[in-house]
Structure 1
Amino acid sequence: MTTPIQSLSKGLILLLAGVSALGPIAMQILLPGIPIIKDSFAVSTSVAQLTLSLSMAAIAVATLAYGPLSDRYGRRPVLITGISITIIGSILCIMAPTIELLIAGRIVQAAGGAVGLVVARAIVRDVYNARESASVIATLVMVMVIMPMLSPAVGGELMVRFDWHAVFYLVAGISIVLLVLLLLALPETLQEPVPFTGVSNLLKSYWTLLKDPIFSGYGYSVAFVSVVFFSFISAAPEIMVSVLERPATEYGYYFISIPLGFMIGNYVTRHLGRRFGIHRMIDYGSRISILGITIALLLHLAGITHPAGLFFPVALAIFGNGITLPNAQAGAINAAPKMAGTASGLTGFMQMGFSAVAAQAVALIFNGTVYPMLFLMLSASILSLLFFKALVPKGHE
């Protein structure tokens, strides 16, 4: 038993936010380097793309393991172990002489980095109640989204100035700094360890959570909200060039509106979440997201093809996501307080698993217009609200 912690310091919350962002940063920082890796190893684009797609899959699968492990062995040792695995994976990538070993290194790196997505939220749930945790998780989510958004630009600069190895040196360096800070500053927050009773019982725990309408309502809301975001960032660069016929350099300027919208949504959650409660915040955020995507569709149907007609309405939708996502994550974890780590892991798996499918689907259905992407985003936003409304009783916190 550990002494209960009443609250987390701002510094520790920022540290947990950095740990949460590590996996997505490591996944996305290589995006501009895929063509370089393709040429370096003389492989096809589809093979080089495995350095991204398999890392997303590794994150999704690893999140299932970290939750139960942190419920059994404690948040601190599992978090430290995961960051250590990230360092090992980064070193494997740096030393990789073949594309196969580079892909293997990326899988290890991503599997380690996934630990923050699960354990950081479980730590927050250990310390705070549902309404308070939504406010703190908003900070984690904001950093987890904003930093990976910036990482491709950083990765591109490093590769231009050095080579593709530089991005893995950076991820290894960030991981080492986080590991040292965790060793020095992170207390154990788990009060009552949950015995690990085998894989079959673990699967039963996941199934029990999925059968719980409260958890499923929040969990599917998280998953489909994430689909909206990943569908857009997967397709928007190609749409900017081939559909809107604008130079690729303009993409970065208009894209600033997307993380800005998300940050404002998180700000709203941090300051109004306790006043309005999780249920109302998710309801409002989901409706705003649907409104933003609908505006984008109507503008393009009216023949307005300027980038502002796409990015600014989508930024409004992402603003809504910034309200919905932290509240839905807090609700999902709070649905099973005694299995907070397991619930967090399953939520993370749903989030990354659905997003990985969406990222591939939006490429497959692309037809030279914005409509497949926008209809996919609109469908996901509507499904997010429908699952939440159908499964979570009004007034539930």
Structure 2
Amino acid sequence: MTADPATPDAMPPGSTLGVLGTGQLGRMLALAAARLGYRVHVYGPEADSPAAQVSDAATVAGWDDLDALDRFAASVDAVTLEFENVPVAAVERLAARVPVRPGARVLAVAQDRLAEKRTAQDAGVPVAPFAEVNDSADLARAVAGIGVPAVLKTRREGYDGKGQRIIRDPARAADAFAELGSKPAILETFVPFVAEVSVIAARGTDGTLLTWPVVENRHRDHILDLTVAPAAQPTSVTEAATAAARTLAEGLDLVGLLAVEFFVTVDGGILFNEMAPRPHNSGHWTMEACRVSQFEQQARAALGLPLGSTAPHHRAVMRNLIGADSDAWAALLAGPGSLHLYGKAESRAGRKMGHVTRLYSLDAATWPPDGSDLP
């Protein structure tokens, strides 16, 4: 097909979208792009990955393999991310050859918890007190200034509760730092939040900015267990979270998706937690409950296409299948929810194997459900 002159940035169906990262997010992105008539070529170091199983092509190579990166760039028409820990240098090399959306600037901020907090603070988004920690002297000053309880987090590559320690006794601070490998870190005030909510923003090449409804996230063993969409929170909370996500997406000149997590405080305020420039676990419900899912929207943004409506046609509850949870796949198939399995051969404790989503009417009498019929 040829390009549409009314949408000069749009790449026509038949073009190839390159995806950095080969996990389940890339898998669902590839399936969404294929439905629109696009090919997908994924890149990452893992063989037989969830995304490679459903993509047109896969390059299995390291992030520092310059020849492989160049060949990948030559084979695709645009590049996007399903994984935020791709080295910035690799993204910059690709961006010199092919459009990469989102780009290196957004990625560099999202990879570093300190940069995230400073970016949010500079944008006027509320954050809990925090301090930079590079060595034991920094840590001692931070603990003295912030107090305890506090949370010590590595600045890079922490997720699902990894890379962090709660400090309740100042005398234990040095031990916590050592347990994290004495890596550059950030110390934050422990927030006694009443809920965690998140919002996903999408921004196109033309500057169009859309958001899905704010959702509430419930965790089990530091891993997302349940997402309730929409969040059963006051309008003041959902409006503040949406406005903050829009501010961050605009300020970063995002093209693509930005998922932003917030704590809801006991007084009804919000505090920024973290963000990710990619599809997010808390957005999986959009696949069944919205006209355009987060995955299709990411493909649209990366390929320069017009964004689609984020309005839901149902309410939803999404549950992650962690480890052995996926062994109940047959019963889940027979149940009222929509089952997604990620093609992972080995089930391990703490590993995300799939998810299941149940839909509810927009005019349901009570929300959220009482729990008796959740997926």
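For which of 1, 2 does distance in nm of label points 7 Å out along Cα→Cβ at positions 24 and 56, calculated from the coordinates, equal 1.4? Answer for the origin of the read-out: 1.
Which structure, out of 1, 2, was semi-axes √(5λ) of the Cα gyration tensor in Å derived from, given a value of 32, 26, 21? That value comes from structure 2. Thinking of 1, 2, which structure, once distance in nm of label points 7 Å out along Cα→Cβ at positions 200 and 352 is computed, gives back 1.0? Label of the source structure: 2.
When helix-only ellipticity at 222 nm (-39500 (n - 2.57) for each DSSP H run of 4 or more, over all residues; to 500) is computed across structures 1, 2, the figure -7500 traces back to 2. Assign the value 0.55, calculated as FRET efficiency 1/(1 + (r/R0)^6) of positions 304 and 360 (r between Cβ atoms, R0 = 30 Å, to 0.05), to the correct structure from 1, 2. Working through the options, I get structure 1. Looking at relative contact order in percent (Cα under 8 Å, 6 or more apart) for structures 1, 2, the greatest value goes to 1.
Readers should treat all values here as calculations from the given coordinates under stated rules, not as data from a laboratory. Because the structure is a prediction, the values reported are computed rather than measured. Cβ atoms are built from the backbone, for glycine too; each structure is taken alone.
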